[in-house]
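These notes open a run of structures that come right after.
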Structure 1
Amino acid sequence: MTNKTLVVVLGATATGKTEVAIRLATALGGEIVSSDSRQVYREMRIGTAAPTPQEQASVRHHLIGTRSIEEEYSCGRYEQEATSLIERLFTQQSLLFLVGGSGLYIDAVCRGMDDMPATDPQLRAMLTRRLQTEGLETLAAELQQRDPTYYAQVDRQNPQRVMRALEVCLQTGRPYSEIRTGQAKTRPYRILKLGITLPREVLYDRINRRVDRMVEEGLEEEARGLYAHRHLNALQTVGYQEWFDYFDGKISREEAIELIKRNSRRYAKRQETWFRRDPAIHWITGGPSCADQALAWLREQLSPSSGEESGLANP
């Protein structure tokens, strides 16, 4: 399968990944596989900025809206599902696009996940209750005691990461960092990584305007419809938790919207930090000419003369 190429289009939220990927797939052929950890849920269309029906009609998309928030879904499960799908699609075509901003999901496809124990539903439910009653800081403090190595690395503002690490510690009696080997798996196809970046002030302005657009499209109503499920893991995320606090009377509607903007900006900063550690990413600046730059670069990478130079190894 070494004549097959998976192009990863990545970047922080609101950098224009979907638009660029659709342009590339339209020009060169190929389908899009999502690597967004929240767009997989069908009930969260507005808050996750899922591709519109028109965008999905222009190029075939996969792993968008395929799960319910009530299903237990993990990064390990995504790895199995996505890699199986990619290998099946590669029997029909030679070029595919993996598109999204969830760094862990991208790594799951490109490098593979360690063989972690399966989620224990009772333990996960207990940790979720503790998150709601005691707060994230308490869970992070316990993780620091049980695994100071991983505590120093993890995004301590991300409840899913903190809870999963603590869950593994409690399940196995061993530090989470001890079980993570970091050994990359070999994939039977070439992987190219294309990152889209924007100046900080431009990115933040795009995020703010995107949130305003989501509110106009009905984000508040979408969140209200999910309020009864607010305890679920899928909804422990920016764009929904803020509305839940508003519904609970903790903050005003205006504060909820401003907090979504602020927390989205902070999330984008964490995404950029995650991606910048990967030297295999070719970066281009977003904007009007971004898609043209991306297309020119990709055509160069896919030309017969560049195959040996770029190599077929997995970054």
Structure 2
Amino acid sequence: MRIIFSGSGAFGLPTLKALHQKHEVVAVLTQPDQPAGRKRVLTPTPIGQWATEQNLPVYKFENANEPDAISQIASHQPEAGVVIAYGQKLSEELIAAMGKLAVNLHASLLPAYRGAAPINWAMIDGCQQTGNAVIALAQKMDAGDVYATNVTDIDPLETAGELHDRLADMGPELILKVLDQLQSNTLDPKPQDHDKATLARKLKKTDGIIEDWTQSATQLRQHIHGLNPWPGVTVQLKQGDDQTMPLKILRVKDLPETKHDKTPGTLLKDLTVATGSGALQLLEVQPAGKRPMSFDDFARGYKVQPGDQLV
């Protein structure tokens, strides 16, 4: 089939690669190059860079809904459109120009977690499962009919970044399945229950602040893993009376059965962290200006002691 692909982030790369192998990707829409790094060098999106390397036609419209942009897309005579983390809302006119069907791959089990950060919020909220949904493009955010889903368990030790990559790798099978159904006239769209819709708002830097160590160990583990890699959870390690240092917490294990009588945030005898219920075992951390390291290595190098505090 002749496919128009619209995407910007790395989440769509496995699917774009699969489409390029099995179908004819006639054009790729992606966001304009953006300044990156300390020198603010204009850098293409992951999708734009890969598509250019494959010599695919790449469009970087500031506004893909302008008449000239729609005309250029329509000139490729696509049969279907696939949209994954593109970054622009598509008009009805642009959707129509994509062919017989235009679908979006969304990283949640809709109608749960519509919006910008579904993977993160599924982890923060303590979901045990999540997945992908292929939906029809609609003018209301992530509200289109569902064509297919797949499901995966969330590992308590994995981060949002790792879950992101797993779900990305699960995308191609689902998209190819829906395109096969389009070709065989066996599509079976199912409307979402809009009354059960929940919102996964965009993350903010301030989400990475832990102000309340009286939360349970499990809640804190969900929060820390759900914000890794961005914005990350950074705390202050207080050693002695007035010595503090910033410390990013990357990975932990919750120990809900641990009993203690210490103030939440205090390091216990085994250097686990007292919480409102249970304790946290720190597994991987990153001191300011340093590379990530195991907490055991950090504790030895920085002489971490029981009674030190995370604040």
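From 1, 2, which structure was distance in nm of label points 7 Å out along Cα→Cβ at positions 117 and 197 = 4.0 calculated on? Only structure 1 yields this read-out. Among the shown structures 1, 2, from which was the value -7500 of helix-only ellipticity at 222 nm (-39500 (n - 2.57) for each DSSP H run of 4 or more, over all residues; to 500) calculated? Structure 2 accounts for this read-out.
Structures 1, 2 were compared on mean count of other Cβ atoms within 10 Å over residues 37-44, and the highest value belongs to 1.
1, 2: which one has mean count of other Cβ atoms within 10 Å over residues 205-212, as calculated, at 17.4? Among 1, 2, the structure yielding 17.4 for mean count of other Cβ atoms within 10 Å over residues 205-212 is 1. Each of 1, 2 could give relative contact order in percent (Cα under 8 Å, 6 or more apart), but the derived value 13 comes from 2. Comparison across structures 1, 2 (criterion: Cα Rg over 2.2 N^0.38 Å) gives the highest value for 2.
Each reported figure results from applying straightforward, stated rules to the coordinates on display, with no laboratory input. Computed from a predicted model, the values in this text were never measured in an experiment. Cβ atoms are built from the backbone, for glycine too; each structure is taken alone.
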